[in-house]
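*Asks:* Each structure below is given as structure tokens.
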Structure I
Amino acid sequence: MVEQNNNLDSVFHALADPTRREIVRLTASQDRTVSELAVPFDMSLAAISKHIKVLERAGILERSVKGRTHICRLNAESLSTATDWLRFYERFWNRQFNALERELNNAKNEEH
């Protein structure tokens, strides 16, 4: 359980930054080189590389090297821990809202 929590912490930490979320979005459609990932941002390759390293540590991105080219690909499976955690709370809130809706409907029916 501790390992799962550490992974969850690192995934949410990595996704807390809008630049890293955009990198995830860009790699979701296809593998990208570090240079390609840097294009939409006003920052150096070194800065983009730091963001990529955070995503790699969280297991969200995997990097392969072909010659001097670094290619990043999304490892969507690593997001499953966060997705499972969020689904638990989605079910919780759905139950709460369903109960509220029943109460409001009961109150409305009692008025008539």
Structure II
Amino acid sequence: MKSKILDVVGISAAVLCLIHCVIFPILLIIPLGVSHNPYIDLSFLIVGAVVVFRTTRHIKGRWLKLLFWISIVLISISVIVDLIFDVHLPLIYAGTAGLIIAHSINFKNHKHS
């Protein structure tokens, strides 16, 4: 049951992050007075890292653990570069997609009641 909740939270956070990363640049083009706040990306990273840490403790498959952690590393690199240099890297898209895939596979591999 706990794994199911973690996977649902992980998928939800990753999808919200992906929507944020895709929609926000479009909002910057429209003159609405909206500016980018990299701390929103950092909050998604922290939630994702906590969920990945708790999820991967219970996973036996090395390749799935690797997919989870590579995805978090890609997101981390993108967020850190954004915080320090104010440069947006597309690594965040690959990392977020990797998290969605990893959580979906993990959810599918377990029998949930």
Structure III
Amino acid sequence: MSALPDLTPADLAAFSQKYGLEVGLARLPSVGIVNRVYRTALNAQTIVLRVPMPGDDSDARTESVAAPAAFHAGVRTPELLIFDDDRDVVNAPMTVYAFAPGRSLDG
């Protein structure tokens, strides 16, 4: 697991309440240096909550435009379900993606 810091239990509870996510977000292995990544469910669909590290906001904003365009063009990429730049839980934009099974890049 990467050295990226976990969100606090209060942060995770706030995201769960705000978006109606199932309680108990599970941290996924992170090999990059950009996002903290958690798996849970939204309306019985497995999803991934991603929160960038401070200073990496521009990547999240770029993805908020590029990911839906790629998805709708038929590129095999997870669907972006939520982009939120409110910063009312943590001081960073966050995204919720449909879960895409696959191999971790750390191997």
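*Asks:* Can you spot which of I, II, III the value -28000 was calculated from, given it is helix-only ellipticity at 222 nm (-39500 (n - 2.57) for each DSSP H run of 4 or more, over all residues; to 500)? Could the numbers behind the result be given before it?
*Replies:* Numbers: I: -22500; II: -28000; III: -8000.
Attributed to the structure labelled II.
*Asks:* 1.12 is what came out when Cα Rg over 2.2 N^0.38 Å was calculated for one structure; which of I, II, III is it? Walk me through the numbers on the way to the answer.
*Replies:* Numbers: I: 1.55; II: 1.12; III: 1.02.
It traces back to II.
*Asks:* Given 26 as the derived value for relative contact order in percent (Cα under 8 Å, 6 or more apart), which of the supplied structures I, II, III does it correspond to? Display every interim value, and only then the final one.
*Replies:* On the way: I: 26; II: 37; III: 23.
Going through each structure in turn, the value belongs to I.
None of the figures in this text is laboratory data; all of them are computed from the coordinates on show. In this text the structure is predicted, and so the values were computed from the model without any measurement.
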